[in-house]
Structure P
Amino acid sequence: MTRTQLSQEISSERLLIHPMMTSDVTPQYVAALNDPEVVRWTEARHQRWSTEQVIAYVRSHDHHATFLFGIFLKGNGQHIGNIRLFNIHPVHKRAELSFLIFDKSQWSKGYATEAVRAVTHYAFETLKLHRIHADYYALNVGSARVFEKSGYEIEGVFKEHMVVDGSYMDSVRIAKLNHGGV
């Protein structure tokens with residue numbers, strides 16, 4: 001897999017998904033990363049984010065084993081979220097996936113499902129990966145719904161794997177396989 005493959009724009013019905021650039025780091029984006037409601041079910045919740053930290057985070061994804069895409073609305077180019085392929089393993093042809101729709105005005109409109117489907121298709125068809133997997137907090141019904149609608153299947157549960165609000169919570173492992181061959 002080449003950097004060129006990873007830098008292509010992915011298009012779906014309502015979204016343009018392309019590599020995040022430091023110019024995509026806006027005050028609205030940084031504010032969203034500091035909104036407890038937005039980051040409740042993510043590991044981003046463990047820190048207070050500055051613009052400099054977010055820019056460093058975006059830059060840290062500029063290599064072959066991890067990649068951060070921005071999710072933008074086709075109509076007006078508004079940046080509404082991110083989706084990440086990371087721990088890309090070229091021998092085993094697998095990667096992990098995570099997503100965040102940080103613009104609360106765009107929640108419950110199907111954008112996360114559309115982005116997960118588009119990036120999964122891209123990973124299978126363009127990057128020729130065989131397996132995409134992810135984890136989500138057991139009480140995160142939004143992520144559960146997105147992955148189910150995107151054809152991911154539950155593989156198992158990590159018991160009391162995360163601490164949320166002072167209590168242990170299970171983490172659910174899901175995956176989707178590309179049955180197109182090796």
Structure Q
Amino acid sequence: MQVSVTFRHMEAVEAVKEYAVAKISKIKKYLYHPAEANIVLTREKHRIIAEINLTSQRFSLKGQEETEDAYSAIDLVVDKIERQLVKRKEKMKRRKSNLAEATAPPSGTESLELEEEIEGPPIVETKSFSVKPMSLDEAALQMRLSGEGVFVFTNSSSGEVNVLYETKEGDYGIIVPGKE
């Protein structure tokens with residue numbers, strides 16, 4: 001995770017900066033994609049305001065707290081961001097489980113009749129594009145530029161259609177056609 005710490009109207013103290021980076025790094029466990037955190041510490045009269053803007057590939061979170069001490073302000077705002085991340089993660093889990101329950105066939109004799117009719121999930125979107133020959137490095141660059149999690153291309157070394165995708169950890173995977 002990329003973290004930047006900015007001090008406004010106060011002296012930049014390395015110990016406070018290291019503390020803020022260490023605290024924000026602990027919430028990395030809630031993130032699937034690489035994220036960027038901007039921490040802004042501002043002094044206004046006798047109070048310190050700590051703001052965090054956390055930006056990921058799929059969402060953005062903001063939090064602000066103010067106290068008389070920089071360390072406590074950082075603690076409070078990181079706890080606030082962590083609560084937002086936990087709430088978001090639980091919401092996504094509920095959505096996935098509700099979706100799974102909605103598509104599951106009911107129990108009993110009706111389920112046998114429904115299984116024959118339902119062959120798979122409905123196709124709700126179709127995308128068409130031209131498949132261009134390129135190297136694996138070029139495909140990775142094109143995928144990064146497009147912002148999509150999947151990129152289809154013709155591998156210039158093998159001449160086969162391959163699919164490049166981004167894993168949950170932020171790495172890349174490739175799907176190649178199998179030989180039977």
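None of the figures in this text is laboratory data; all of them are computed from the coordinates on show. Here the structure is a predicted model, which means the values were calculated and not measured. Cβ atoms are built from the backbone, for glycine too; each structure is taken alone.
Can you rank P, Q by mean count of other Cβ atoms within 10 Å over residues 83-90 and just name the one with the largest value? By mean count of other Cβ atoms within 10 Å over residues 83-90, the leading structure of P, Q is P. Could you figure out which one of P, Q the value -12000 for helix-only ellipticity at 222 nm (-39500 (n - 2.57) for each DSSP H run of 4 or more, over all residues; to 500) was computed from? Matching structure: Q. Sorting P, Q by distance in nm of label points 7 Å out along Cα→Cβ at positions 11 and 147 from high to low puts Q first, with the largest value. Of the structures labelled P, Q, which one yields 0.6 when distance in nm of label points 7 Å out along Cα→Cβ at positions 59 and 91 is computed from its coordinates? Working through the options, I get structure Q. Each of P, Q could give semi-axes √(5λ) of the Cα gyration tensor in Å, but the derived value 44, 27, 11 comes from Q.
Among candidates P, Q, the computation of distance in nm of label points 7 Å out along Cα→Cβ at positions 43 and 131 that gave 6.2 used structure Q.
Here the criterion is relative contact order in percent (Cα under 8 Å, 6 or more apart), and among P, Q the highest value is seen for P.
Taking Cα Rg over 2.2 N^0.38 Å, for residues 27-122 alone as the criterion, the top-ranked structure out of P, Q is Q, with the highest value.
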